[in-house]
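K.L.:
Next up, some structures in structure tokens.
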Structure 1
Amino acid sequence: MVKKLGIYVHIPFCASKCGYCDFYSLADCDRLMPKYHNALLQHIREASPQLQERHTDSVYFGGGTPSYYGARRICDIFNALKRAGRIYRSAEVTVEVNPDSVRYHDLLQLRSEGVNRLSIGAQSANDDLLRLIGRRHNWRQVVNTVKRARDAGFDNVSLDLIYGLPSQQREDWADTLSRALELEPEHLSCYGLKLEEGTPMYSYKDSPLLPGDDAQADMYLYTVETLRHFGYAQYEISNFARSGRECRHNLKYWQLQDYMGFGPAAASNVGDMRYTYVSSVAQYISGIQNGNNILADYERVDALGRAAEYLMLGMRTVRGVSAKEYHNRYRSDFSPLEELLTEFQRRGWAVREDERWHFTPAGFLLSNPLIGLMLEKQGEHKLSGNPWMDGRDLFSERIELPDGEELFYHSH
């Protein structure tokens, strides 16, 4: 059986940092781009033996702002990956772009080299909110970017949007969603604002300007219902797509498939090994040039750890989890979890369809605490290291479930 692989390339450069962004990226550091580029290409060449062992069916350029790094450099990297590994011609190849840093000839160049999917950082259709959160574009530029993408031959376009922004009302979010739908993207990622300590917008924590939990929940449920009405199925907590247009690369994370990362802060999951590179461009460049260690962490994940990840990531998706799959993969008893999920179903938080369990939209709103209860039931607490969910989110603060509900099924 052919082993499949996803490749993630981190481009850690931005024109400026957005007020909410907690990803590893640098602003005003263009001088480092040439050295970084050479180090990245060297790293890819050195990884060729590992890349040759698998067939790559997805490549994702994230950031930072890959479009700010430049189409020529992105194509250089992609061509280096083609030479170093085995990339299917049918592979999904995504590049994140911002409307202020991508031009028509960039899109033509990307498309001609085999990039076939764009993820556009739109965030809001309200220009005042875009300025407030530190974005460098306006909505007109989003519209123009989508049009140019279509003209350049892209038939797979995703828009990133954020709800729960300061002073944002449901009506404003509904307008953003409506105007995004007018652009007919194949995919939408809709994220609730999360304030991260150390970011400029963390000053809004506990501010009356922020929509409350109920208001943000209302925006979320409105999103699910509206996008369903217009033909976008929810397949993960924050992601919606037309049929067949789910992000194949991101599904690798949620379905515990193999992926390799390149660049600072990039994570990898290959076989039973999981590792992440240092969150420092300077250390990354120096390490590649001098043959020094560039790993921030490295661990072998045992069966119990994988079983926990199966629950933690699988329950983020509408595909969910199944007793048969769980038992076959991990030789573990699913019945205590089924008992818990049955209780979730009684409360309207989960549903069982075709032998698979998944959360309802109401359950997705409580997904962190509910998954936390599942992991407690499973007896697994070792959650660190997965780039898609921080275990601290589950256990640092005990959940307050809706009025009249109690935390239940604690491990004893």
Structure 2
Amino acid sequence: MNIAIYTLGCKVNQVETQAMERELLRRGHTLVPFDGPADAYVVNTCTVTAVSDKKCRNIIRRARKSAPEAVVAVCGCYAQTDPEAVSALGVDLVSGSAGRMVFLDRLEELLNARGGQVIDVDSALARREFERLPAGGGAGRTRAMLKVEDGCVNFCTYCIIPYARGPVRSLPPSEAADQARRLAAEGYREVVLTGIEISSWGRDLKNGSALIDLIETVCAAAPGLRVRLGSLEPRTITVEFCRRAAALPNLCPHFHLSLQSGCDATLARMNRKYDTVRYYESVRLLREYFPDPGVTTDLITGFPGETEAEFAQTLAFVRQCAFTAMHVFPYSRRPGTPADTMPGQVSKEEKEARARRAIALGAELERRWLESQAGCVLPVLFEEEKGGLWQGHTPSYALVRAQGENLHNRLADVKITGAEGGALVGSVLDPA
């Protein structure tokens, strides 16, 4: 059968879609573009904001309208938290954010039977087992993603994800090592350890294991792979973590530390588990143990109750941290979360105005960091040719563009000559 898949949301959703694609191909199906004819359309949904829910509904309606006779199957976080709303859109199969192989079984049953509606959604909060899915990447990719954790119990006041994903579940380190070895054998040069909240990896194993133990295991299992980490909570960064991590030659020194706000009062309303003093200690430790690491972050502007003075504190803290890159989002209300009913909701115009100011500051800091790399020789894993130049990333996740030939999936030292358009430029030395 011809099956089309549309994925919304985070890297974990992308990992899960890739696993479903691999399984569908193994079962003999053909993957086709979502905007063309298909026997079935699968939508893997996101529910992080109300805007995400709306995007999901639009994509589902588009599939249903364009192919009335096809099977439309929906899974993911939005389907998990609001299966009734999804089923009301004329969907044939509604599943949640787990049980991907069973979801594909149900899809095949509907493709053969061509009739009826199936709603198969479990209770996310009752989950206790980690769902094993094959790691991998898209066709022609140099970087693979390895899902090592699922679930979250932080319950930030703006976030619905703990209810969509359930409690923390961890992939055992021996299985992560096996998957890393397989990815290296398949020709990947880099793997990203990802999950909903990888800083909590191991807490359900109840044997004292922490994230650094997993990182060491994966790095040792596949020494030829660059190992990159997904988003981290500041509490992860301790002296012991940095000491052990800095000893791993294939660990990329790029650390994405979730910030959300640089104001302690706002962090408290968000129910974040740190203050700015603890956060800055994490940044300081990383720069003490790693030479010029990439330190990136996320920021939410206009959270309920955020005053102009509090936002000014955030901007000052961002400047103090000197991030190498930032992702900035205006706060988006999410029904079902405490923040949605908090007093002091900030106007859309003000949230967006603050986002623009934060983005401008982030761009200034990123430009300074990139310009500081001029004259350095940096190892680059090249990924694709674009606009006549090959581009790839350094271990610290700086984008590099350079002239060359046949550099796909090759590591090369690059002499950096400058920075242009948010990327480094330079000359390739000897590719490996």
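Nothing in this text is a laboratory measurement; each read-out follows from the coordinates by a stated rule. Since the model is a prediction, treat every value here as computed from it, not as a measurement. Cβ atoms are built from the backbone, for glycine too; each structure is taken alone.
K.L.:
So FRET efficiency 1/(1 + (r/R0)^6) of positions 66 and 266 (r between Cβ atoms, R0 = 25 Å, to 0.05), computed for just one structure, reads 1.00; which one of 1, 2 is that?
P.N.:
Of the options listed, only 1 reproduces it.
K.L.:
Using Kirkwood radius over Cα pairs in Å, single out the structure from 1, 2 with the greatest value.
P.N.:
Numbers: 1: 22.4; 2: 23.0.
Result for Kirkwood radius over Cα pairs in Å over 1, 2: largest is 2.
K.L.:
Where is FRET efficiency 1/(1 + (r/R0)^6) of positions 106 and 234 (r between Cβ atoms, R0 = 35 Å, to 0.05) largest, in which of 1, 2?
P.N.:
Comparing 1, 2, the top value of FRET efficiency 1/(1 + (r/R0)^6) of positions 106 and 234 (r between Cβ atoms, R0 = 35 Å, to 0.05) belongs to 1.
K.L.:
For Cα extents along the principal axes in Å, for residues 42-241 alone, the calculated result is 55, 40, 27, so let me know which of 1, 2 that is.
P.N.:
2
K.L.:
With distance in nm of label points 7 Å out along Cα→Cβ at positions 58 and 210 derived from the coordinates and found to be 3.0, which of 1, 2 does the value describe? Write out the running numbers ahead of the final one.
P.N.:
Details: 1: 3.0; 2: 4.4.
Traced to structure 1.
K.L.:
I've got another one for you. Identify the structure, out of 1, 2, from whose coordinates distance in nm of label points 7 Å out along Cα→Cβ at positions 130 and 258 was calculated to give 4.2. Don't skip to the end; give the middle numbers.
P.N.:
Values: 1: 4.2; 2: 1.8.
Source structure: 1.
K.L.:
In terms of relative contact order in percent (Cα under 8 Å, 6 or more apart), which of structures 1, 2 is highest? Display every interim value, and only then the final one.
P.N.:
Values: 1: 13; 2: 10.
Going through 1, 2 one by one, relative contact order in percent (Cα under 8 Å, 6 or more apart) peaks for structure 1.
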